[in-house]
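Once you scroll down, you'll see the structures, which are given as structure tokens.
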Structure I
Amino acid sequence: MQSMSYSEMSDLALLQLCLWREARGEIHDAKRGVAHVIVNRSMKASWWNHHHSGNLGSVILYPYQFSSFNPGDPNEKKWPQDDDPDFRDCCAVASAVTSGSDQDNTAGATYYYDTSISWPEAWGKQEAYVNTANIGRLKFWKPIPPRSNNAEDVEDATTGEK
């Protein structure tokens, strides 16, 4: 892959690069997990994609979300060689996940971190998340949805109706 401006890259190319920077050296299923985290984030309109769902590039490039794109990160300026076996695996994973032919192996995770670090304090309290998968050296997480206090959303215990 040739070094270029991120703005010139397709969503697929950004995903391939992100996977390679974030998960090269990981097992295949961990790469799949990272790809699914990115896709899961892109499907939900939130702060990490400027509240526009479906855009992988905005999720990947949102500041300080994927460390390999952070200014000063050792991976920030690295670009894979086309014949790198890890990059070929990342490309295959990216294609399978974006085409929908690869089932989410993270159970809907929108976060992950490497086991070499402890809980990322910037995420908030660990009790607000559920660990959905541990694959390779990566732990995958998603927030626990807030409980609704809206009477319309509460199921009647006697009738089973809302």
Structure II
Amino acid sequence: MVIAILLSILVGSYVLLTMADRRWAKGRITPEFRGRVSLALLFVFTGLGHFIKTEQMAQMLPPWVPMRVGIVYATGVLEWAGAAGLLVPALSRLAGLCLVAFLVLVFPANIYAALNRVEMGGHGVGPMYLWARIPLQLTLIGWAYWFAVRKPPAR
């Protein structure tokens, strides 16, 4: 369910921006900008979860990790900072690189949560969750690379 929501935010906002561009902007909203806005919306949404479901997210980290609640808040702020950076042309490439690194670095927490059936965001179904989560993580990494990190072709 959570994965479907995230994909709906990502793809849905991209499609809506594409339709708006065709209808009103007449090609002035580049595909790269649409992709960055869509990814920024996704990270605003997921970052919000760090402040609304803080305790549940803290359970996604092993008990030996110190300051789990603080880490959850900090990663929420990082997601919002990455989202904001995607919208600033001068920062968008750096933000994309940082978000790719972020997605790679948080994946072990998803593995821990799935293996330990943490009741948060689908992890409660156990290791099967990883079969859906891995393609999502790869999609988000690819999206960030394609729309924010790579140099777009000259127009």
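Here, each number is a calculation from the coordinates, and none is a lab measurement. Just so it is clear, the model here is predicted, and its values are computed rather than measured. Cβ atoms are built from the backbone, for glycine too; each structure is taken alone.
From I, II, which structure was distance in nm of label points 7 Å out along Cα→Cβ at positions 16 and 104 = 2.5 calculated on? For distance in nm of label points 7 Å out along Cα→Cβ at positions 16 and 104, the value 2.5 is produced by structure I. Here helix-only ellipticity at 222 nm (-39500 (n - 2.57) for each DSSP H run of 4 or more, over all residues; to 500) was calculated and came to -23500; which of the structures I, II was it taken from? Comparing all candidates, it corresponds to II. Could you tell me which structure in I, II was used to calculate volume of the Cα convex hull per residue in Å³, for residues 56-127 alone as 85? Source structure: II. For which of the structures I, II does the calculation of distance in nm of label points 7 Å out along Cα→Cβ at positions 96 and 144 return 1.2? Structure II accounts for this read-out. Looking across I, II, the calculation of Cα extents along the principal axes in Å that yields 52, 28, 25 traces back to II.
Name the one structure among I, II that FRET efficiency 1/(1 + (r/R0)^6) of positions 24 and 64 (r between Cβ atoms, R0 = 30 Å, to 0.05) of 0.90 was derived from. The correct label is I.
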